[in-house]
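Scrolling down, you'll hit the structures one after another.
What follows draws every value from the coordinates through simple rules; no lab data is involved. As the structure is a prediction and not an experimental result, all values here were calculated from the model. Cβ atoms are built from the backbone, for glycine too; each structure is taken alone.
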Structure P
């Protein structure tokens with residue numbers, strides 16, 4: 001049994017020293033520390049009990065903490081008066097004909113999480129592949145950034161996901177700029193970020209041109225290192241790294257992993273703790289990007305959309321069970337997570 005933190009675990013970062021103690025039970029007080037929820041500290045704490053030692057809850061008003069553990073989200077409730085456009089129209093930008101599955105995973109996830117309409121913006125060469133797989137999701141031919149810009153000129157298209165298997169290079173960079181200029185909320189995933197790996201300041205400058213725009217970036221550890229090389233090896237906690245990256249980029253950062261962290265430029269951050277190991281499978285990140293996009297389409301603020309998507313993603317995987325999960329399973333499991341949550 002450990003009191004407060006297991007010996008050798010840093011309470012601020014969750015990092016473990018070589019002779020750290022593996023606890024079966026950790027008893028802490030008033031509220032958890034970051035080290036209770038960040039890896040690897042979370043696993044070394046075992047079960048965590050937060051004991052009351054008489055500190056009044058009103059102290060939180062004075063402390064005003066900016067970091068919280070994620071929990072079941074408040075989700076947008078559909079009104080009887082709403083039509084589909086009032087629930088948002090999400091757009092997912094597709095890659096070439098041999099790289100289409102990621103866009104479909106993201107698009108289906110956006111639709112399952114409640115977006116009223118979803119369109120895949122597809123190169124001409126990939127249209128037939130998508131047509132063979134899609135029913136409720138629409139298709140629009142967009143071979144380049146100019147065509148994508150024309151599609152996004154329809155202001156009803158209010159949330160965009162670009163990056164899943166989009167291809168790395170100048171063409172994707174141009175499409176990212178078209179997305180940022182559109183007026184819609186933008187989710188930058190995978191190739192959308194890697195395309196700026198050599199010129200990250202160009203991406204941050206493009207985001208800064210539209211400060212009123214919600215932008216969410218969803219890097220895993222490697223993608224984060226490409227854009228924020230001096231932060232990736234920092235001794236700071238994962239939360240601090242994500243917050244610094246959010247401030248530098250002007251975007252909400254969803255730094256993925258077993259302890260995913262979402263952070264906003266204003267310094268607030270959320271740590272997710274419900275993701276099971278079976279989420280480490282190809283395509284699960286595309287699903288997560290689609291969930292964020294679908295929630296943004298329904299009007300959630302950036303950090304709220306990222307936090308809700310992380311929780312639903314983890315809950316869907318948990319519902320599946322311990323073995324055999326593939327990314328295609330996740331969108332259809334999202335509904336079970338939504339069904340048990342309160343609505344806004």
Structure Q
């Protein structure tokens with residue numbers, strides 16, 4: 001079956017445009033999150049609680065796509081139009097053009113795809129840090145175990161990296177993988193400086209930025225990096241399945257995705273010509289509704305102002321740290337993000353006690 005091209009405009013595709021959430025202030029945002037009436041929620045760094053109106057946007061789009069569109073329109077055309085509209089809204093939020101943004105399932109999906117697309121092998125070197133999430137560590141371990149790639153891990157102290165040690169480590173590397181914010185400490189890494197050192201060495205630079213969007217401004221080109229990955233289900237308060245991958249236009253030719261399908265190519269007719277855009281990382285039908293929700297999350301945070309959100313997160317983090325024994329706080333005593341790590345004797349038992 002030949003798939004239809006996406007329409008040039010989504011203006012005539014009502015299923016993509018469910019009612020906006022109407023969230024226009026921090027107070028309205030909090031009031032729209034149902035679980036805050038029952039619990040104090042402290043795990044947004046893993047997965048954020050989704051506002052009820054945003055769940056409504058996702059549900060409304062999914063319902064329309066699988067009912068009215070099937071009866072009155074073309075589900076593929078509407079879905080493809082939605083992908084493009086999401087791309088146009090989300091791309092500026094991370095400092096890129098729409099052609100530089102791919103929609104993925106998750107941060108891990110994007111990390112794994114980029115690592116595989118570089119086709120590294122024996123004699124090649126990857127440099128990373130000891131602060132990375134398994135979403136990055138596992139694909140790099142595969143490179144080491146199955147492809148003979150050397151993986152160097154720069155050690156850190158208290159969530160801080162020695163930039164001289166980093167520069168020395170990446171001097172002969174083909175790939176550098178690192179986070180913008182440390183998920184274990186809540187510290188800000190010197191992304192621009194780390195990127196500059198890797199760029200000088202000629203390494204491809206891949207930033208795990210997932211803890212950034214919804215906390216603070218994220219900008220691929222301001223950092224000077226080749227690619228970044230993120231997702232909407234943490235600080236943007238979206239749903240699972242709302243990942244994204246940004247690739248700088250001048251870095252795209254270095255990436256040949258290992259997994260391809262009809263959305264990866266210029267013409268879905270059996271020929272093979274990769275799209276000249278980050279969308280070469282997209283393959284088939286994915287959870288469009290999740291990405292429609294991502295677009296609405298971005299709309300909300302643009303309206304609130306990311307600086308306003310950042311200041312509120314720091315205020316709350318300061319408030320928490322001030323009430324904890326200083327010797328228990330692993331994160332900086334003056335919080336840099338909304339992530340605060342606390343040392344407790346039995347973490348699992350502590351979590352269970354707090355849950356009760």
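Summary of computed values
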| read-out | value |
| --- | --- |
| Label whose coordinates, when distance in nm of label points 7 Å out along Cα→Cβ at positions 210 and 290 is calculated, return 1.1 (choices P, Q) | Q |
| Distance in nm of label points 7 Å out along Cα→Cβ at positions 74 and 130 from the coordinates reads 3.5; which among P, Q | P |
| Parent structure of the calculated result 0.25, given that FRET efficiency 1/(1 + (r/R0)^6) of positions 66 and 330 (r between Cβ atoms, R0 = 25 Å, to 0.05) is the read-out and P, Q the choices | P |
| Computed 20.6 for mean count of other Cβ atoms within 10 Å over residues 90-97 - originating structure among P, Q | Q |
| Which entry (P, Q) yields the derived value 3.4 for distance in nm of label points 7 Å out along Cα→Cβ at positions 50 and 178 | Q |
| Winner on volume of the Cα convex hull per residue in Å³, for residues 26-153 alone once structures P, Q are ranked, highest first | P |
| Mean count of other Cβ atoms within 10 Å over residues 234-241 - highest-scoring structure of P, Q | Q |
